[in-house]
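Read through the structures below before going on.
Just so it is clear, none of the values below were taken in a lab; they were calculated from the coordinates. Model, not experiment: these values are computed from the prediction. Cβ atoms are built from the backbone, for glycine too; each structure is taken alone.
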Structure I
Amino acid sequence: MRNLSVLVIDNERQIQSGMRTLLTGWGCAVATADGFDQAASLFADGAPPDIILVDYHLKDGETGDTVIHRLHDHFGVKVPAVMISADRGEALKTQLAATATPLLNKPVKPAQLRALLRTILD
C-alpha cells in the first residue's frame, strides 16, 4: 500500500479526515474531494490516482456512480473504484454489480477496506 495514490470523495469533511488518517497510516498518498468538480480540479493534469473511494450520496444530488463515470472520462482510463454507502438496498447492489463496482457498507471496517484494496490492486 506504500505510495498508493487514493482519491477519497465524500461530502462530509469528518469522513474525509477519517479516511485520510487511516490511509496515510498505511502509507498511501491521499487526496480528498466533495464531488466531481473538486476531484477533477485536484487532478487537472489528467494523471489519475491508483484508486477512487467514493460515497454514493454526495452533495447537490450528485451520486458516486456518476462521479466515477465522469472521472473515467476525465482521466481517459477506467480507474479502479470502490463505492461506499450506508444504502443497503438491492437496487444499488444491482446497479453496481452491472458495472463491477465493489460496494462497502458504512461504517467501513478498516480490515475489510484493506483486504478489498489488496484484491483490486493485485
Structure II
Amino acid sequence: MSPTLRLDHCVIAVSDWDRSTAFYRDVMGAQIVMQPHGFPAFRFGDVQLNVHGPGVDAGHLVGRIPVLPGGSDLCFAWDGSIEEAQAHLAAHGVDVETGPVRRSGAREMGVSLYFRDPDGSLLEFIVY
C-alpha cells in the first residue's frame, strides 16, 4: 500500500525580492515567512512556496535544470466566484491573459483565470 502524500512546498525563482514579495502578499494573499537564510517564503495555509532569488545559494539541492524566474506554472484554488477573482485581479492591476475558461484540476472540472507574476510565471486561479 502506498503512503498518503500531499504537497508540502515547491520552489519558485524570482528576480526582485521586494516586487515579488509585494505581489505574492498583496495579490495572492500569501503569508510572508522569513527563512533562516534571511529571505522570504510565501505560505498559503499548509502549502508553501520556497523562493530562490538574488543572494540565495541553494547549493546542490536544486533541479537538474534549476527553475529560473518566470519559469513556473502554478494553480491556486480560489474560494469565491470567478467574478470575484476577476475583480480582485483588476483591483491590483493584474491583467488576465486567458479566461474564464473551463479546466480540469485536482477536484475535477472548474473555471479558471490565467495571469502572470512580475517575472512572467504563469499563475491560475481555479474555481470549483
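Annotations for the structure displayed:
- Value -13000, calculated as helix-only ellipticity at 222 nm (-39500 (n - 2.57) for each DSSP H run of 4 or more, over all residues; to 500), assigned to which of I, II: I
- When mean count of other Cβ atoms within 10 Å over residues 32-39 is calculated for each of structures I, II, structure I comes out greatest.
- log10 I(q)/I(0) by the Debye sum over Cα atoms at q = 0.14, 0.16, 0.18 Å⁻¹ derived as -0.66, -0.85, -1.05 - corresponding label from I, II: II
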